[in-house]
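Several structures are given next for inspection.
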Structure 1
Amino acid sequence: MINKTLWGATANEHKRRPVQQGEETCDVVIIGGGFTGLSVAYHLQQRNVKTIVLEANTVGSGASGRNGGEVLIGYVKTMQALAEKYGNDAAGQMFQMSIDSIDLIEGIIDQEEIQCDFFRNGNLLAAYKPSHLDGLRREQEFLYKEYGFETKILERSEMRTEVDSDFYHGAQIDEKSAIFHPLNYCLGLANAVEKYGGTIYEHSEAIRIKRESHDKVIVETNNGRIVAKQVGMFVNAYTTGVHKQIQKSVVPVESIVLATEQLPEDLCKQLIKHNRAASDTKNLLYYFRLSADNRMVFGGSGRTATKRDARMLFENLQAGMVDVFPALKDAKVEYTWSGKVGFTIERIPYIGQLEDGTHFAFGYAGHGAAMSTLLGKIVALNMLNEGDINNPLDRSNLKPIPFHRMNATGLGIMKYYFKFLDYIS
């Protein structure tokens with residue numbers, strides 16, 4: 001059942017889009033039909049900038065249609081850690097961007113009437129060890145002191161007010177995060193791009209980018225080419241060799257997800273009482289939420305290289321789900337799938353424009369469901385020369401990751417290291 005996603009099985013109508021053929025012209029050619037690329041096109045088309053989106057597969061076939069559907073504030077690192085590294089002002093700007101990103105998504109969903117089961121009931125971050133709860137307390141204090149942002153700490157004795165589990169030692173709750181059906185949001189965003197006059201081609205992989213002058217770039221596909229004034233590449237963890245500098249600056253990490261059979265509504269209300277997004281503090285974390293049709297969606301890390309590996313990984317993931325929620329010990333798993341998550345060396349998203357003129361945004365580290373739409377809007381503004389030159393995520397001087405070609409070996413070693421950290425922390 002690998003790659004049989006719940007989201008694909010429950011998607012809204014996905015109309016068939018044409019393959020790009022022959023020569024065409026536009027203002028901006030966009031490589032990648034996921035959240036980021038579609039957001040760039042959406043915001044440009046609203047300003048009557050003619051865009052063409054090239055998608056190698058189908059809209060939302062990558063991470064945008066395969067993630068857990070958790071739309072979260074913040075980043076993979078704590079805001080306290082980010083402030084220590086980049087300074088309070090830059091970290092504060094980054095934190096506000098993460099909140100703004102969810103506001104933007106909510107506004108687009110409302111304006112474009114996208115049916116994607118968006119519920120903004122917050123996020124529960126569960127402490128895997130008692131020491132982790134101490135860290136959550138420190139983060140709570142930091143967020144309120146520095147940014148005036150309020151969260152709630154749950155002690156272990158209070159966890160049953162939120163989840164039907166004794167697995168964790170407490171939690172931090174924010175009320176700004178959300179959940180949605182990620183593929184339906186992506187499809188709705190694509191429909192909106194076309195409503196405003198944009199063009200989207202599927203099964204139309206960009207195979208070569210040639211910059212001929214400051215305001216002329218040619219992107220070749222298997223069946224034709226696009227001549228444009230500007231180009232942007234937004235494929236994140238699914239990047240190819242079409243742009244080596246970008247490819248060598250992002251590391252793809254595989255994530256696996258399962259979804260159970262439909263559960264009784266009373267059981268769902270017991271499992272996650274306020275229909276929140278949820279995850280834990282392990283380095284090799286679990287993340288989980290309920291779907292709109294009453295299934296537990298439960299994810300973790302793992303590389304499904306072979307069918308045997310996949311079977312073992314999903315069996316372990318299901319066992320992890322039962323460890324967290326013993327009430328699901330007899331629940332049948334109906335969907336299992338995997339997908340790639342993009343990481344930068346700093347574990348924060350990157351955005352910018354390279355010396356050759358190519359715009360980019362990638363490296364969401366598991367927070368792309370939230371941040372990608374906003375970064376797509378910022379890229380659009382940058383293309384119009386209206387962006388904020390002081391964006392703390394700007395990495396226009398992009399440097400490749402050292403020994404990038406060895407990242408698969410390195411990731412294997414890092415996973416053992418993270419597992420060890422989870423054990424000793």
Structure 2
Amino acid sequence: MTLKKFKLLFLIGVLCVLKGNAQTTDFKNPALKYYLNPEKTRFIQFSGYMEFWARYSELNPGSLVNDQPEKGVYDFSIRRIRAKMTMRPTEKLTVVLQMGPSNVNVNSKSNTYMDLLDAYAEYKFSDYISVGGGRSTWTGLSRFSTGPLATLLYDMPAFATANAGNTDVTVRKLGIYVKGQIGKLDYRMTLADPYTDGATTPKLNTAVFNTDGAHQLVSGYFKYQFLDKESNETPFSPGTYLGKKRVFNIGIGAEYMADALWHTTNSGEVVHDAMKNMAIDVFYDTPIDKDRGTSFSAYAIALKNDYGPNFIRNIGTNNPATGVDATAGSFNGAGNAYPVVGTGNTYYAQIGGTLPYFDHEKKGMQLMPAASVQYSTFDRLADPVVVYDAGVTLLFNGHSSKMTFDAQRRPVFGNVASLEEQPSVTAHRMTYLLKYRIDFN
């Protein structure tokens with residue numbers, strides 16, 4: 001589908017609103033939702049959002065921007081654009097189509113197409129069980145493994161979707177899923193055909209994702225909801241409800257993929273390695289004073305990752321660098337990359353909350369400070385990976401229009417000459433980011 005056609009669909013959605021719809025969004029405007037029957041149980045709905053980033057990044061050693069060495073760089077980018085259509089032609093059937101690019105920056109001149117993201121259908125037998133299939137972000141493991149929604153900080157933690165680009169495309173895979181809620185238990189289980197990495201060869205005693213025929217990826221996530229129940233209509237879970245719910249959940253998850261990676265031994269034998277990841281997380285979100293708009297939110301997760309010997313992956317989110325001078329570089333690689341995931345353990349926690357409304361009567365703008373820390377011990381590294389984030393969000397209209405300032409401190413690991421050496425932390429770098437998010441509805 002072209003961008004022109006999708007714009008036409010959105011125009012149809014706007015015209016549908018003119019027929020009347022009492023539902024409102026954070027903007028207090030009618031939602032782009034048109035009911036197909038008088039009972040309002042069947043509908044077609046349009047939604048979307050955009051996230052714009054302005055950023056200053058202290059770059060890793062040896063980083064190049066347009067073939068020129070740079071220690072730091074200012075850049076502008078569109079982190080995400082999403083355009084979504086949800087249709088419920090019957091009370092039991094839901095169809096979702098979503099499009100949009102990610103990381104549109106000066107290094108992605110060709111990445112401006114409205115690429116297909118989601119295309120799946122779901123049949124709801126009851127509250128206990130729904131079955132769906134297609135291309136989607138439905139997956140298991142942890143609360144944020146599906147990607148961001150209503151984030152407490154500027155974005156989700158990068159390790160939550162650390163396999164992006166290896167087993168999936170923008171966190172999407174082709175597969176089937178089963179989900180439901182039984183009392184206070186919420187569950188999801190998935191079976192997916194992962195995408196394969198077509199550019200890797202096995203490395204000596206270091207696991208990398210292989211190019212063999214892919215095995216199915218099995219995952220599941222189960223959470224017990226002690227207080228208010230959360231919706232499971234979409235795969236995404238909010239980072240905070242801004243005090244509109246009292247939520248306390250404990251979740252456990254796992255994912256497994258046989259022969260997902262490979263490596264060679266000292267004798268030259270090629271060995272295949274399974275991907276085995278397990279997680280347990282806790283989410284708490286509660287109002288403090290609903291009248292004043294104050295609330296508190298916290299999240300913590302413990303992850304055990306097994307990708308095979310010495311697996312490590314450096315990720316630079318929306319990387320502003322175009323290359324790296326290997327003679328002056330570090331283990332991190334180019335730009336803002338750092339070791340995000342690997343064989344080993346990761347512990348992460350974030351806390352935050354909303355302060356009182358600026359205008360108590362109108363219940364208008366408010367501030368939401370937050371902070372997080374990631375602590376990872378990977379087999380490949382001599383030192384732990386410790387990443388700090390601290391920021392504050394100005395909520396203009398809830399999550400539908402907000403501006404976030406974030407400061408991040410990440411470690412830089414020095415280069416090593418051989419696999420026998422484990423890289424150690426030699427420096428730290430900062431990133432300062434200003435994000436604006438706007439919903440289309």
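Quick check for you: by mean count of other Cβ atoms within 10 Å over residues 35-42, which of 1, 2 is greatest?
Largest value of mean count of other Cβ atoms within 10 Å over residues 35-42: 1.
One of 1, 2 was used to calculate distance in nm of label points 7 Å out along Cα→Cβ at positions 67 and 379, giving 4.1; which?
2
Matching task: -1.55 is the computed value of log10 I(q)/I(0) by the Debye sum over Cα atoms at q = 0.14 Å⁻¹. Pick the structure from 1, 2.
The read-out comes from structure 2.
Can you tell which of 1, 2 yields 0.00 when FRET efficiency 1/(1 + (r/R0)^6) of positions 307 and 363 (r between Cβ atoms, R0 = 25 Å, to 0.05) is derived from it? Each step should come with its number before you reach the end.
On the way: 1: 0.25; 2: 0.00.
It was calculated from structure 2.
Just checking, which of 1, 2 has the largest value of relative contact order in percent (Cα under 8 Å, 6 or more apart)? Let's see the in-between values first.
Numbers: 1: 25; 2: 14.
Greatest value across 1, 2: structure 1.
Which of 1, 2 yields 2.5 for distance in nm of label points 7 Å out along Cα→Cβ at positions 163 and 315, as computed?
Of the structures listed, the value fits 1.
Can you tell which of 1, 2 yields -1000 when helix-only ellipticity at 222 nm (-39500 (n - 2.57) for each DSSP H run of 4 or more, over all residues; to 500) is derived from it?
2
Suppose mean count of other Cβ atoms within 10 Å over residues 147-154 works out to 16.0; of 1, 2, which structure was it derived from? If you can, show how the numbers build up before the last one.
On the way: 1: 16.0; 2: 21.8.
Working through the options, I get structure 1.
Of the structures 1, 2, report the one carrying the highest value of distance in nm of label points 7 Å out along Cα→Cβ at positions 59 and 291.
Values: 1: 2.1; 2: 5.5.
Biggest value here belongs to 2.
Given a value of 20.5, 74 for Rg and Dmax of the Cα atoms in Å, for residues 155-386 alone, calculated from one of 1, 2, which structure does it belong to?
On the way: 1: 20.9, 65; 2: 20.5, 74.
Checking each candidate, the match is 2.
FYI, it's all coordinate maths here, none of it is from the lab. Treat the numbers as computed from the prediction; the structure is a model and nothing was measured. Cβ atoms are built from the backbone, for glycine too; each structure is taken alone.
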